[in-house]
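Below you'll find a set of structures to go through.
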Structure 1
């Protein structure tokens, strides 16, 4: 490897790769898409808000990257498969999938907010599975051709820790973490690395969707003692995971704000 090629590999470790990011219209997904592009990947950004995706693609292009906007609701299995087909046709097989779309709606279980329970299950579990199902064949093909592929699922510290009124959300994220362990057993021998990342509190739009007053007050009060994680912190972590040599897999990464006790 020449000095120039070596330098490029160190600054663009995802060059030649095709990354897919769900929930890319804001927060962690948006930051991750921009970061992957800065590392050299071609990026497909998936979300429901077309205007946000168009702005993101324009910023990536202005910075010299390549991005494709695909407007899709991940809870619609047929639409997700169509999105996967479009990514394959326009960018090639995806070899980095960041399954990031999700929603957090804490509330005391005795309030019987079944609508919120179902929304979290639909997006955090069913939506994630729709994406896994649609893109796994591409990951396997890409790994066989290029030597490596990565499936990274965005879980939460709630998969392990206990937070008041977060039972349903935490349950959906525990599913994501445990699913990732099983997928690693299936896909690892095919050179597809599987990772679950479990962040603590990250400052994103996720908190804006919270309707329970108690949970909102708890989150707001935590700002007085905790410097929350930022979207770019998670983006850099996922970029690091995907940039490692094939022999290295980080199956489960627990990421906490320094001052968050649990």
Structure 2
């Protein structure tokens, strides 16, 4: 009982520390040019390159734009902030602070999560104002935005565990994962049109379930059950958080 009581008392402290880490990233890194380019402009231009001239209605294209924007914006903060702080030796002080590694990973992920939510509202509002795109179901949209944003923010934190002081090193590795995810996750090619050989890969992509859940808000239909989308995103979040904790512990022993 004593250990349980101590754990419960520690939770507010850990959450407060995680928020302090996220707030630090918000104040320092959100307006850096490389984060704006990689997190907002790059997904927009990529989407336009593939969407211009296609016959699909805005109600089909806008969810894909939101999903791509979340993918890039959520995973862009930590790969920049953590290497810079390693170079400045402030990350070492953060790791050695009297808080758990879980709080550090959660706080870093939270900064990407909040950034992604803010950026995702741009195509969301543009779809409503400029194209009159109706949102049929609010709940899948809200859950899709929250879970997908935190999932890819955690993925960015996981990649940032690689012990380098150069953001470019991590971004290069991250893009080797992010770019293929776009083409196997049903954003541009419907899942039922993906060859059977590649169908298995789609099930391993968190973007598949995030995009599917957001599509449900606009189209009302999904390739999977919304409950499956939610469960899979939660599993990916837990796996990424667990792996990130292991890697940060390994590289900072």
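Could you tell me which structure in 1, 2 was used to calculate helix-only ellipticity at 222 nm (-39500 (n - 2.57) for each DSSP H run of 4 or more, over all residues; to 500) as -25500? Present the calculation step by step, with values, prior to reporting the outcome.
Details: 1: -14500; 2: -25500.
Corresponding structure: 2.
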### Query
If we compute mean count of other Cβ atoms within 10 Å over residues 190-197 for structures 1, 2, which one ends up with the highest value?
1
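Compare FRET efficiency 1/(1 + (r/R0)^6) of positions 102 and 134 (r between Cβ atoms, R0 = 25 Å, to 0.05) across structures 1, 2 and report the one with the greatest value.
On the way: 1: 0.90; 2: 0.05.
Max of FRET efficiency 1/(1 + (r/R0)^6) of positions 102 and 134 (r between Cβ atoms, R0 = 25 Å, to 0.05): 1.
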### Query
Just checking, which of 1, 2 has the largest value of mean count of other Cβ atoms within 10 Å over residues 22-29?
1
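Kindly point out which one of 1, 2 the value 25 was derived from, the read-out being relative contact order in percent (Cα under 8 Å, 6 or more apart).
Values: 1: 19; 2: 25.
This value belongs to structure 2.
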### Query
From 1, 2, which structure was Cα extents along the principal axes in Å = 60, 40, 38 calculated on?
1
### Query
So mean count of other Cβ atoms within 10 Å over residues 126-133, computed for just one structure, reads 13.9; which one of 1, 2 is that?
2
#### Entry: Computed 20.2 for mean count of other Cβ atoms within 10 Å over residues 158-165 - originating structure among 1, 2
2
### Task
Assign the value 1.8, calculated as distance in nm of label points 7 Å out along Cα→Cβ at positions 38 and 118, to the correct structure from 1, 2.
2
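Bear in mind that the values in this text are calculations on the coordinates, not laboratory data. Predicted model, so just to flag it, every value in this text is computed and none were measured. Cβ atoms are built from the backbone, for glycine too; each structure is taken alone.
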